[in-house]
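Take a look at these structures.
What follows is calculated from the coordinates using simple rules that are stated; it is not laboratory data. As the structure is a computational prediction, the values presented were derived from the model and not from experiment. Cβ atoms are built from the backbone, for glycine too; each structure is taken alone.
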Structure P
Amino acid sequence: MATLPSSWLSIAIASFVVVITVFAMGLFGKKNQFQVEGKTVLMTGTSQGMGRCAVKEFAARGANVIVVSRNAEKLKEVVEEMKAAAKYPEKQRFHYISADVRVPNYATALIEEATRWNNGQPLDIVWSNAGYSIPRLLMDMPMEEMRDMMDTNYYGSIELILAILRVWLDPSFPVEKQPRHLIVTISAIVWCNVAGYGTYAPSKGALRCFVDVLAQELPLYPQNVKLSAVIPGNMSTEGFERENTTKPLITQKLEETESPDPPEQCVQAYFKGLEEGRYYITANFLNSVMVWAGLGSSPRNNWISDTLGSWLASLVWLWFRPELDRTTRAFAKQHGHPATWKTK
């Protein structure tokens with residue numbers, strides 16, 4: 001994703017927002033709203049990258065964890081890594097299930113198997129994280145890749161969400177003081193559309209809309225379900241390296257000043273946001289500015305900081321969107337028709 005400009009003005013405004021955010025957060029206390037010790041967690045997209053880091057963090061915090069991905073061999077490695085990271089290795093339990101989120105109706109069987117492994121008890125935390133990106137210019141994107149990305153990133157995610165909610169929101173399910181927790185991984189690219197992500201961004205954008213509607217519908221049910229959306233940017237993972245093999249030159253140009261974040265660092269930021277009870281959770285200030293720019297009717301983490309952040313983002317985009325367009329036009333003038341480009 002393209003990076004935002006740095007100037008004394010933007011730094012000053014950003015610092016002001018950070019100060020106000022810290023102050024506002026302090027008004028609401030620091031109670032941990034994401035206690036995971038002894039809980040059972042299911043997470044998809046865990047064979048590599050951020051998901052693999054996250055499940056090890058769950059293990060280190062005392063949770064029982066079920067990891068899900070297509071690659072069973074990688075999942076076996078992840079289970080061993082979780083055992084090594086476990087807070088209470090003598091009593092924590094870990095399990096893997098190989099599943100393809102693109103297959104229709106996969107999620108019901110997945111939840112049933114996970115529940116059986118959990119001694120018939122409903123899961124406490126479910127994190128829908130499976131997804132991928134193949135950056136290409138829209139004219140170069142095969143339709144089958146477009147459909148596959150939508151099947152994975154959108155339909156694969158909402159099917160899992162609905163499958164677990166049919167358990168948690170069933171009329172016979174008890175109304176509990178401690179919430180069940182549903183977490184969904186979206187992407188910061190939804191709030192900052194960049195050339196080359198014309199298929200990935202819509203698949204995650206559709207998921208963002210689904211999650212926002214779900215946030216409004218959950219209060220219709222008496223059961224206690226917490227909803228959070230994690231919003232990553234670029235991370236130094238295997239997936240990011242794979243993206244770079246197809247990434248158009250213009251996308252590389254627009255992203256050239258942005259360094260990918262280590263996934264371990266991002267996971268720590270996400271867990272902190274979950275502990276604070278946030279709805280949208282980012283790992284850095286750049287991603288927060290992106291989200292602030294397009295909050296619309298989405299739920300707020302904090303009305304004070306989000307309002308100030310939205311004002312800041314509006315000012316930034318007055319400069320930044322024209323700058324993206326200028327960069328694109330200059331690139332086209334220098335390099336000619338995209339058919340003549342070569343991916344580095």
Structure Q
Amino acid sequence: MVAIINKEVDFVKKYAKLCLLVILMVAMIINFSGCSKKEVQKDTKNSTKEVQEDTKIRFNYGLPEKHDIAYQLQDWVKLVSEKDNTLKFEVYPSAQLYKDADAIEAVITGAIESAHVYSFNMATIVEEFSIFDCPFLFNSTELMAKVVNSPIREKMDASASRKGLKILGYLYWAAESQGVDSTKFLKVPEDAIGLNGRVIGPESAALWEHWGMNPSFMSGSEVYMALQRGVIQTTHANIMSVIDRKLYEVAPNMTILPIGVVVSCIVINEDFFDKLPAAQQKALMDVAAEVEAKSVGLAKENNEAMLKRAAELKVNIYMPTPEEMKLWTANEDEVINKIYKERPNALAIIKEIQKMK
């Protein structure tokens with residue numbers, strides 16, 4: 001009888017141990033499953049958060065909001081926002097944050113993420129951009145676009161990248177609208193000898209001297225008064241600036257000449273751009289390409305509108321004959337080599353462009 005009882009006790013003990021083991025295994029499985037579920041939920045939440053996280057871009061430009069180029073910048077912002085609503089722009093027109101000359105440094109240092117900058121300001125830190133200031137080089141807006149859409153662009157973009165700038169797109173100011181605004185009618189270079197003129201850089205200064213004028217540097221805001229008082233008689237200009245700044249009131253003569261061109265650039269901080277998700281990068285680049293593709297046509301349209309407006313305001317717009325243009329462009333290689341003798345990279349690109357004309 002005792003033996004039977006002992007056997008029953010042993011059986012109960014073994015059964016209890018087995019049950020305990022099963023319970024422990026089930027508990028471990030449940031615990032592991034719960035942890036895994038939590039991890040998955042956590043990862044899912046983090047993933048969702050990463051996808052939905054907004055990115056702020058502070059974008060500065062110096063132009064007034066109602067301006068041909070400003071409209072193109074506004075289109076870029078609008079279309080990017082529609083393409084990827086996680087990109088949130090804070091737009092500061094009319095140089096609310098930084099003046100044009102200071103915007104480049106602001107983007108490089110990360111004070112702002114993005115800005116509109118001019119080619120002549122870019123030329124102060126990236127030698128290759130000085131090609132746009134080269135006299136006698138660009139005789140049409142189409143040639144400007146041809147250059148920007150050639151391998152030359154890669155050289156400019158690479159040099160800008162080394163300075164910490166990513167160039168998203170290029171916008172064009174009509175080459176056909178550039179020239180010399182003057183208090184005196186200028187038909188040939190001889191008419192300009194001895195005049196004082198406002199220039200915007202070393203390139204136009206060398207050109208003014210080549211034509212027998214005395215170059216003077218001053219800000220755009222000073223030009224009207226200087227012309228009115230006779231301090232200067234000529235200024236580097238385009239038809240739009242003559243109308244917008246009302247220079248025609250004091251200098252009603254505009255001679256269209258290949259004195260250099262202006263290109264606008266949409267730039268963004270390189271490090272900031274590189275850290276963006278691929279989808280956001282693509283939205284910024286794709287839309288910039290769309291806006292850029294329309295820019296040549298818009299520049300031409302705007303120039304035609306400015307010519308009509310100039311006629312209404314009785315601005316004397318003069319386009320030299322082929323014979324007269326030969327006088328204005330005489331010894332152009334000598335002038336170009338003198339200007340760019342210490343900028344070999346830019347000079348090499350200029351030689352490439354001359355072959356593209």
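Values as computed for the structure displayed
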| quantity | calculated |
| --- | --- |
| FRET efficiency 1/(1 + (r/R0)^6) of positions 94 and 198 (r between Cβ atoms, R0 = 35 Å, to 0.05) - structure with the largest value, from P, Q | Q |
| Computed 1.01 for Cα Rg over 2.2 N^0.38 Å - originating structure among P, Q | P |
| If FRET efficiency 1/(1 + (r/R0)^6) of positions 166 and 278 (r between Cβ atoms, R0 = 25 Å, to 0.05) is computed and equals 0.45, the structure in P, Q | P |
| Computed 20.1 for mean count of other Cβ atoms within 10 Å over residues 158-165 - originating structure among P, Q | P |
| Source structure (of P, Q) for helix-only ellipticity at 222 nm (-39500 (n - 2.57) for each DSSP H run of 4 or more, over all residues; to 500), computed value -15500 | P |
| Which of P, Q leads on distance in nm of label points 7 Å out along Cα→Cβ at positions 70 and 246, largest value | Q |
